[in-house]
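Laboratory data are not the source of any read-out in this text; all were calculated from the coordinates shown. For clarity, every value in this text was computed on a predicted model and none was experimentally measured. Cβ atoms are built from the backbone, for glycine too; each structure is taken alone.
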Structure P
Amino acid sequence: MRAWSLIRVYSIAVYMFMFAPIAVVLLLAFNASQFGGFPIKGFSFRWFVRLYDNAAIMRAFRTSLELGLLTSVLATTLGILACLALARYRIPGRDWITTLLISPVLVPETVLAVGLLLFLRWLAIPQSFLLLVVGHTILALPFVVLVVQARLVGIRKDYEEAARSLGANPFQTFWSVTLPLLLPAVFAGALFAFTVSFDNITATIFWRPAGLETVPTQIFGMLRNSISPEINALGFVMIVITVGVPLMAGGVARYFARKRQ
């Protein structure tokens, strides 16, 4: 019993150490004082107002949203098509193709970012927003493939074969039978892709063109100059998005699961 008690205490201490910085950011975002520190001098929304009035931050926020949405759409579409081909058809070298699709997770992000940048420089392709979309799609695609493929393997082929026997063509079978059964995994994969893109900073620094900022790179640039209370407010917003959106997606996925029962 003493050993289990020590394990519990150790686990609680580890979690407190991991989440304490997040709690500090959440608290200091509402600090009325201009100088972040404890004890908090008062409760205020002034830094959120300043954040909204900051044109550079709002521009970076819109860029991150557009980039995340485009990455989510492209990675989810490509992931669904790849999983359908790998799970429903006999393709030579299927295991190698699967490994290739998930390899961006295995390669250090810095190495992947530098490699893609050098390859595009060799092709004389300049850095652009399109490069960011392509690069983020490469980073997010493995997460979509892993989630969707795990769900697709569990779907019996009998449903699709029954639809085909009733006269449905392959597209109708996918749209009416396969996709509704895949919806929870599709939502999860799309949200994974969005959060991977929205939070990314390492690869974005290499791929972004001059003058284009996302929220993480904007925070990084602000930290190099000075520690402004607006950074805490911006961190609060990012935490709400990256944590709240997946929770909402989980609720939607459970709704679809109950609806099919």
Structure Q
Amino acid sequence: MTAGQDAPTVAVNGTEIPASVIAAELQNHPADNPQEAWAEAARALAVKTMLLAEADRLAIEAPLIEDAKGRTLVPDDARIEALLEREVSTPDADSAVCRRYYDQHLDQFSSPALVEASHILFAAPRDDENRYAAAVQSATDAIEELTEHPGRFAALAETLSACPSAKQGGNLGQIGPGQTVGEFESFLFNLDAGQLCPVPVKTRFGVHVVQAGRKISGETIPFEAVQPKIADYLEEASWRRAVAQYIAILASRTEIEGVELARADGPLVQ
């Protein structure tokens, strides 16, 4: 039995949306199961029907409107766009608003700090206690040797490391946040340039001897360079919220059967 056969009748102000129309809409609403897809398609069509009814009430005609790719919208979609353009307005994101967002989200506009890293990996599975303990001891021994003879790191890596980086003397290149496992990064980013980690670093891959190389500080992109993108983002987000509120207000005064739509009792906040 299909989701359509199980689903209740969907109607807006007494006008039924045929199951065949909902079935055709399914392709636009991928979901984890047929029932969820059917519900999303039915909800989308109920909203569309409700908006077109409001366009009818306001005698809004279908203007010639092109989408972002230069294609002319079909009449129903054009009428909905014209309705929303008329009934929903949002303020522009001025410089002060953009600056406030920028200051509160500086991490989004900064390149991450990078650290040149080298390591020697003693591979061992976490669930093999004996092998893992042996790897810890091997890493401890290597750290003791490197403490006395710092210049031997590359040679030891070539001889001992189970990582392909052994061929480059253990050099992993520049590492940024999120590029390797958390335990490794926690130690690496807290080392000074040229410092050998004084303890073995344990990860799911085994046990590492870690040495930091040159550290490259992150850079912040100037506000002026990103202000237009911030404004576009904030205005789009504001528009989406306003449209959702407008739809909720319409739903609160529309008779809808078979699907649940969010409803609002208050006026539209522009």
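Tell me which structure, out of P, Q, gives 25 once relative contact order in percent (Cα under 8 Å, 6 or more apart) is calculated.
Q
From which structure (P, Q) was distance in nm of label points 7 Å out along Cα→Cβ at positions 164 and 212 calculated, if the value obtained is 2.7? Traced to structure Q. From P, Q, which structure was helix-only ellipticity at 222 nm (-39500 (n - 2.57) for each DSSP H run of 4 or more, over all residues; to 500) = -14500 calculated on? Working through the options, I get structure Q.
Given 11.3 as the derived value for Kirkwood radius over Cα pairs in Å, for residues 100-147 alone, which of the supplied structures P, Q does it correspond to? This figure was derived from P. Kindly point out which one of P, Q the value 21.3 was derived from, the read-out being Kirkwood radius over Cα pairs in Å. Of the structures listed, the value fits P.
Just checking, which of P, Q has the largest value of mean count of other Cβ atoms within 10 Å over residues 204-211?
Q
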